[in-house]
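What follows is a group of structures, each given as structure tokens.
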Structure I
Amino acid sequence: MDNWKKLSSQERQQRIKNALDKNVNFSNDASLGYPASKLDGRVFNEEVSFLKDAPILQTFLANPNHIGCHTLGTSEKAFQGTHEIEREVLDVVAIDIFKATPNSFDGYISPGGTEANIQALWIYRNYFLKEYNAKPKEIAIIASEDTHYSIPKGANLLMIDWIRLPVDFDNRTIDVNTFEEDIILAKHNGKKYFILVANMGTTMFGSVDDPVRLTTILEKTPSSI
């Protein structure tokens with residue numbers, strides 16, 4: 001991997017320190033108007049001795065706020081140091097893992113899976129709107145009935161339908177026997193563009209869907225009914 005650099009404990013501590021030195025310091029600097037603040041010292045004590053050996057906890061106390069994307073163009077300068085670390089993580093994920101071309105992607109580190117899922121749905125919906133001049137009513141999310149609650153929540157927020165696929169009672173994976181029928185019915189009802197969500201382990205059952213099998217069925221159905 002080109003971007004994954006192994007650091008010693010001392011190097012990590014220095015890296016975090018250098019990054020935080022470039023950020024706004026809510027204890028000392030003028031920070032009016034920034035969407036973050038100093039954490040309550042009665043709860044988050046900055047004087048404890050173990051903090052000097054815990055760089056990750058130091059960043060929590062510093063409370064940087066990384067609203068927006070920082071990989072393309074310029075961003076707010078208040079958190080410049082930790083923005084640089086975030087960009088390094090994105091390089092590892094995009095280039096080293098997914099083999100993207102450098103400087104060809106944008107992104108950010110989300111605070112949790114719910115936001116990450118909704119962000120992905122948002123990107124795909126807008127892709128269909130922009131590239132294919134699709135109408136929202138022509139777009140549908142396909143996901144199992146056991147999928148994470150963020151998927152129906154995202155469908156509601158983005159005003160697109162969720163096709164709720166039944167699952168096998170025993171292994172809780174999508175019932176492929178009815179999958180093609182569901183797609184054909186959706187196309188009869190005017191759906192033209194689909195966002196397929198395959199689970200890598202559902203919250204309640206840990207079941208895993210087979211994306212290759214599902215996309216094969218999706219691709220072989222007629223483009224128009």
Structure II
Amino acid sequence: MYIEQYLENPKHCLQIVADNSDVIQLGERECSIQRRHQKLIEETPSPALKDELREDILCKAVSIMKEIGYDNAGTVEFLLKGSKYFFMEINARIQVELPVTELVTGVDIVEQQLRVALGQGLSIRPDTISSKGQAIECRISAEHPLSFAPVSGKVNKFVAPSGEGIRLDSALYSGYSIPQFYDSLIAKLICHGSDRKKAIERMNSALSTLRISGIPTSIPLALFDWLWSAH
């Protein structure tokens with residue numbers, strides 16, 4: 001019998017670490033807004049963490065990775081309930097939401113992972129990393145924004161948003177056909193600002209100018225005000 005503690009409406013926080021001869025934390029990411037246990041929105045730093053609790057969690061994440069001799073980029077995941085946190089798992093890989101960490105820290109996580117894999121070691125050190133501002137990522141999926149039913153079909157028109165602090169990771173183009181055989185994720189929209197309010201403003205602006213016609217997407221869901229106020 002396997003028993004786990006039940007946590008009602010916890011926060012889902014991830015700690016980012018990269019390793020060669022040392023373990024370096026790049027801050028936390030919060031991924032609490034989900035549907036069907038899949039993330040919709042990720043951001044860093046987490047608005048749920050106070051400085052003292054943040055420092056404690058990050059130290060624990062580094063200690064865990066040092067203890068097991070971890071040698072890769074990866075995440076140590078925790079669930080947060082009030083002022084208590086609970087270890088959940090280690091993901092020994094790059095994750096979809098890495099761009100928010102990259103925008104805030106200026107660290108290319110994929111580059112660091114490749115350096116470790118090639119035996120070159122990390123080119124970053126803890127004293128050279130400084131976090132600036134707030135970053136938020138919205139996952140844009142080819143699915144109905146209310147039922148979350150995935151769809152396939154042809155993208156009639158695709159127009160990407162642009163501007164300061166806006167990044168879009170996607171392979172979409174006008175005329176692209178979305179197949180039915182893969183995950184419904186079709187784009188990641190990431191916005192960075194000097195603070196959380198500015199990041200949200202840029203995200204709403206970017207979502208309003210992002211155009212994907214021909215298929216339903218999750219864009220309308222991300223534009224709902226309740227989604228941000230509840231986070």
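Where a number appears in this text, it was derived from the coordinates with a stated rule and is not lab data. Predicted model, so just to flag it, every value in this text is computed and none were measured. Cβ atoms are built from the backbone, for glycine too; each structure is taken alone.
Miscellaneous remarks
- Label whose coordinates, when distance in nm of label points 7 Å out along Cα→Cβ at positions 89 and 217 is calculated, return 2.8 (choices I, II): II
- When volume of the Cα convex hull per residue in Å³ is computed for each of I, II, the one that comes out at 184 is I.
- helix-only ellipticity at 222 nm (-39500 (n - 2.57) for each DSSP H run of 4 or more, over all residues; to 500) derived as -7500 - corresponding label from I, II: II
- If you line up I, II by FRET efficiency 1/(1 + (r/R0)^6) of positions 97 and 177 (r between Cβ atoms, R0 = 25 Å, to 0.05), the top spot, with the largest value, goes to II.
- Test item: distance in nm of label points 7 Å out along Cα→Cβ at positions 25 and 185 calculated as 6.3, pick one of I, II: I
- With mean count of other Cβ atoms within 10 Å over residues 145-152 computed over the structures I, II, the top value is the one for I, the highest of the group.
- When distance in nm of label points 7 Å out along Cα→Cβ at positions 73 and 129 is calculated for each of structures I, II, structure I gives the greatest result.
- Structures compared: I, II; top value of FRET efficiency 1/(1 + (r/R0)^6) of positions 49 and 113 (r between Cβ atoms, R0 = 35 Å, to 0.05), i.e. the largest, recorded for II.
- Structure responsible for 0.45, with FRET efficiency 1/(1 + (r/R0)^6) of positions 81 and 161 (r between Cβ atoms, R0 = 35 Å, to 0.05) calculated and labels I, II on offer: II
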